[in-house]
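So, here come the structures, one by one.
What follows draws every value from the coordinates through simple rules; no lab data is involved. Given the structure is predicted, the values throughout are model-derived calculations rather than measurements. Cβ atoms are built from the backbone, for glycine too; each structure is taken alone.
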Structure I
Amino acid sequence: MEILNEKRILLLEDSDEFIENIISLFNMFVKETLVAKDIKSALKIYNQEKIDIIVSDINLKQENGLDFIQDIRQTNREIPIVVLSGYKDEEYLFRAMTLNLSGYLLKPVNFKSLVEIFESCAKKIKLSLMESVALKDGFVYNKELKTISKEKETFTLNKKEILFFDMLILNKNKVITKEMIASMVYENENMSDSALNNFIMRLRR
């Protein structure tokens, strides 16, 4: 799990006692743990800092941690997210299943379970790096998820855009011709010059 040594966790948790106990455990695996006690503070940290893993309690005093996770997943489907709970709640668990989580920790946190969760996060980060292709201006194409991302924002691609980026990767360091785009992206359907120009302009935006 060496890949986690330089990573940072954002912990959303409102119990001071739990925070004090868990940070020392987290920091055995990662470089730093940043703490927020409410969703507004968590979003502020997430937007201002480089965060690699999110750990969020579900049952906050005044809020639901799943609402925070749902906000994150609207723009970032790749960051590993782990949920915390003091008990197994089937309703919450069912909702959490749709949020592409890396794990679920029950309080009090068992060290063995924590190791397993961080191993899962490390694998996800490694896989993301292997599946990602750096583009210009800080954009990254994820070959597995078929998404484009920059910093904390992820953009969903349509079918032609996916075919276009897959074509670029398959033909790296080659000159891309109009005929190649017509064949591999438009799949030999009629492609006018204006349609091609509009397609390229949309990508540049």
Structure II
Amino acid sequence: MGEYSKALSYYDKALEIKQKTLPSNHSDLVESYDNIGLLYYNMGEYSTALLYYYKALEIKQKTLPSNHPDLAKSYNKIGAVYYNMGEFSRVLSSYKKSLDIFQRALPPNHPTLGTSYNNIGIVYYYMGEYSNALSFHQKALEIFKKILPSNHPDLAVTYGHIGNVYYSVGEYIKALSFFERAVDVGQGSLSPNHPHLQWYKNSLEDVKRNCK
């Protein structure tokens, strides 16, 4: 916590100077608000993190085109805070706003879109809306298969998410297939003690027990 306090003191002083010398919608203020928001996020002070992230978003909304990727990034940051607060309906709203902007700003097979689809799929999964979760993870997989090498970790994690959905709805044979793919790709791209690889392997063993 000591390091966070030092960093916070530094950022607060920098922000105070900027507020006195710059217009209220200057991009340098956005940087300060985002930096302070991230510090509070890492400290687990989520309500305060949101306060600063929304200040950054407000300036971006006034100064950037409606399809600018930096707006989408702000919505992602806000969504991540709500995720840690367990407020999944607000997470979903933020992530969908982010996705809408990325869809207008980026090519249809851009990897950022794949990541956005996966993020939304995860939220639907935790909300128990498994058909929606599966739909978004499959959209992510479709993009990643087109643009990434076959041993890329993003493919492995997407296989893992799809495996989770099938496991949760009792479709163990399909879950088995996707966890096997996740393990196969993960073993070729991750260190042996990587937490994702452990997740794939443990999930695969769980599915195998249910298939007996």
Requested in this report: Check the numbers for mean count of other Cβ atoms within 10 Å over residues 63-70 across I, II and tell me which is largest.
Outcome: I
Report task. Determine which structure produced the value -13500 for helix-only ellipticity at 222 nm (-39500 (n - 2.57) for each DSSP H run of 4 or more, over all residues; to 500), calculated from the coordinates; the candidates are I, II. Result -> I
Query - Which entry (I, II) yields the derived value 9, 27, 30, 22, 10, 2, 0 for P(r) over Cα pairs in 10 Å bins from 0, in percent - result: II
Query raised in the report: Taking distance in nm of label points 7 Å out along Cα→Cβ at positions 79 and 143 for each of I, II, which is largest?
Result: I
